1. State the single structure among P, Q that was used to calculate relative contact order in percent (Cα under 8 Å, 6 or more apart), giving 13.
2. With distance in nm of label points 7 Å out along Cα→Cβ at positions 105 and 313 derived from the coordinates and found to be 4.3, which of P, Q does the value describe?
3. Of the structures labelled P, Q, which one yields -0.88, -1.15 when log10 I(q)/I(0) by the Debye sum over Cα atoms at q = 0.18, 0.22 Å⁻¹, for residues 97-200 alone is computed from its coordinates?
4. With distance in nm of label points 7 Å out along Cα→Cβ at positions 81 and 193 coming out at 4.7, pick the structure among P, Q it was computed from.
5. When mean count of other Cβ atoms within 10 Å over residues 49-56 is calculated, the result is 11.2; to which of the structures P, Q does this value belong?
6. Given a computed value of 5, 20, 27, 25, 16, 7, 1, 0 for P(r) over Cα pairs in 10 Å bins from 0, in percent, which structure among P, Q does it belong to?
7. Out of P, Q, which one gives 55 for percent of Cα pairs over 22 Å apart, for residues 9-136 alone as computed from the coordinates?
8. Output the label of whichever structure in P, Q has the greatest value of FRET efficiency 1/(1 + (r/R0)^6) of positions 65 and 289 (r between Cβ atoms, R0 = 35 Å, to 0.05).
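We did not get these values from a lab; they are worked out from the coordinates using the rules stated. Please read all numbers here as calculations on a predicted model, not as lab measurements. Cβ atoms are built from the backbone, for glycine too; each structure is taken alone.
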Structure P
Amino acid sequence: VLPWDMGRQDVLDFSEELVKQVGRPVILPSGDTSRVSASIGLSSRGFEVASAKDLLEQADFALFRAKEQAAGAVVEFSSRHAESKRREVLVHQAFKNARLDREIHLVFQPIIDTHDGTISRCEALARWDSPEIGMVPPGEFVPIAEKAGMTQEMTLAVFRKVIAQLKVWPDNACIAVNLSAQDVNSQQCTDLMASMLIRQPPSLRKRISIEVTETSLLTDFTEVHKNLMKFRELGVKIALDDFGTGFSSLRYLQELEFDIVKIDRSFVSSIESNDKSFGLVRTISRLCRSLSIACVAEGVETREELEHVRAAGCHLVQGFYFSTPLTAEKMLPYLTGEESFEGMGTLVPVPRRDVA
């Protein structure tokens with residue numbers, strides 16, 4: 001793309017200028033102003049490559065990292081990226097060969113009703129123990145699965161385990177399952193999940209909730225709506241996760257008839273120091289109450305955060321303040337009431353106003 005005799009700094013300067021020029025406002029024929037942004041990934045033969053294809057893959061890898069940063073980032077392929085790329089290839093290959101029904105296991109993070117300390121439901125979180133490369137954190141294997149279009153098999157394995165767990169847990173136990181954008185936009189995936197559910201009694205189906213993020217609704221709203229309604233017709237609850245970080249359209253709350261809204265942790269983490277965050281949590285909580293939607297505050301990690309979200313009217317909370325994700329065995333005593341979460345006894349009582 002660029003002359004071979006260009007030095008490294010010249011290439012970086014060129015890239016920065018290119019990003020700057022692309023980002024200049026454009027006056028449309030209508031008179032409106034439009035802006036676009038660009039990210040750049042670049043690579044040179046500073047690393048051993050066998051072909052031009054390898055060089056392009058390095059630049060593409062750097063571009064992927066640039067997109068994770070602020071708009072307009074320029075990222076050069078580095079030794080750190082080379083190691084990360086080798087690891088990604090290793091994890092990708094191991095995931096392709098994985099027998100997920102055996103290798104995936106679940107942990108559960110409770111959602112606490114702070115009125116009485118009971119567990120409203122548990123969010124199922126996948127953990128992968130590969131016999132080839134050992135324990136792989138979800139922050140590593142989930143993006144690789146999504147990038148490779150391999151989330152369906154993982155989601156179905158998780159769903160089978162959730163159903164099996166509900167059959168042995170007490171009848172009051174409820175579990176939330178996350179669906180990726182690929183899952184919720186896939187007729188095949190949602191059909192397979194629905195076929196599992198339809199074989200279960202209604203009493204079990206109503207103990208399951210499906211969590212989707214706002215961004216997963218932006219691709220094909222009509223298809224997503226159709227797919228989610230399969231679950232609603234079977235008695236499964238639908239939750240909107242990370243509310244406030246995406247488009248936050250009230251259309252979603254109206255047309256998809258969510259049962260649960262989860263306020264993103266970014267609002268909770270700043271709720272002590274930022275009056276606007278407190279106001280937003282309070283507003284979302286009131287909106288949910290007026291629509292008969294349960295409202296959950298995510299990412300509560302301190303006593304102060306807990307008191308602030310409760311003062312804002314949100315009494316269902318999830319976060320490390322009460323518990324890190326637990327195995328099924330460690331969660332059981334909390335479900336049966338044999339154990340309780342620390343800190344509940346000192347909470348100031350508040351009037352019960354949440355929906356069931």
Structure Q
Amino acid sequence: MTTIKERMRPVFPFTAIVGQEEMKLALILNMIDPKIGGVMIMGDRGTGKSTTIRAIADLLPQIQIIQDDLFNSHPTDTELMSDSVQSSIENGENLPISLINVPMVDLPLGATEDRVCGTIDIEKALNEGVKTFEPGLLAKANRGILYVDEVNLLDDHLVDILLDSAASGWNTVEREGISVRHPARFVLVGSGNPEEGELRPQLLDRFGMHAEIRTVKDPALRVQIVEQRSQFDQDPDSCIQEYKEQQTTLKTNISQARDLLDNVNIDFSLRMKISQVCGQLDVDGLRGDIVTNRAAKAFAAYNRRTQVTSEDIRSVITLCLRHRLRKDPLETIDSGSKVVEVFSEVFA
């Protein structure tokens with residue numbers, strides 16, 4: 001049954017989006033393996049960043065949660081359930097389960113720390129003398145997608161909080177003598193326009209992938225994009241219907257890739273070469289190596305294979321490393337030519 005909200009705001013089909021293959025691939029790989037660590041999408045204004053990100057959530061299968069739970073707690077996985085649900089299960093309580101769409105949470109630029117992390121319900125504290133935790137956006141985003149548009153304009157302090165939660169999978173709030181910890185496993189997706197300022201290199205490094213998008217220059221493609229958008233705005237239902245089969249196919253592919261992921265292998269020789277590329281590019285830390293290995297496995301699974309090839313690595317390595325090369329905050333991000341050059345050298 002569709003909700004009023006879904007009827008009011010139809011989602012543009014992901015498979016109808018023309019071009020921007022880099023961004024689409026980065027999002028799909030993060031849906032297959034959320035541990036890749038999210039994606040930063042930088043590009044010109046009006047290139048469909050927000051449309052594409054909202055469209056990807058529509059492709060994911062529904063998830064099981066403990067009914068009416070504020071943290072979207074998983075019915076069986078203790079890593080994905082809140083402390084209160086855990087204690088209820090330990091006490092032998094039988095908790096009802098329901099299905100929901102994968103949460104897609106927008107983080108507004110003006111959000112406060114309390115709104116993001118959660119706070120104490122002051123009204124209840126004053127009226128009833130009870131200290132109650134009021135969950136924030138990180139709780140809503142658990143097991144879903146947290147989208148920050150114009151992430152390069154977001155307060156650094158908030159970006160730090162988001163990245164820490166995304167990395168640890170937990171959010172801890174200490175307020176007024178109350179300490180609350182809850183799971184916050186989400187795919188962090190940021191978008192922005194480089195003209196409005198870059199992120200600090202330390203923060204950029206925390207995003208698993210970095211996709212660049214440019215305005216389409218080909219007149220025929222531009223006309224196709226404009227026509228598609230106009231068609232969707234005039235009659236969303238017929239546009240959604242037109243792409244229903246492609247959407248179902250992609251949905252199935254993502255779901256099958258998720259199931260296959262644990263069986264995908266990457267040879268030691270290929271892992272050595274990935275680390276050699278990272279070493280030659282002078283990438284700080286080991287995050288680049290880890291993300292490239294994960295992304296290559298997800299790409300192989302997406303192509304229904306259990307063995308990673310050097311071509312799989314070639315397809316993802318630029319997305320995983322280009323934003324880790326910048327040492328000076330005043331430098332611009334390399335378009336990926338350095339990564340391709342070193343990759344070709346090492347994998348020759």
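1. Matching structure: P.
2. Here the read-out was taken from P.
3. Q
4. For distance in nm of label points 7 Å out along Cα→Cβ at positions 81 and 193, the value 4.7 is produced by structure Q.
5. P
6. Derived from the structure labelled P.
7. It must be structure Q, since only it matches.
8. Going through P, Q one by one, FRET efficiency 1/(1 + (r/R0)^6) of positions 65 and 289 (r between Cβ atoms, R0 = 35 Å, to 0.05) peaks for structure Q.
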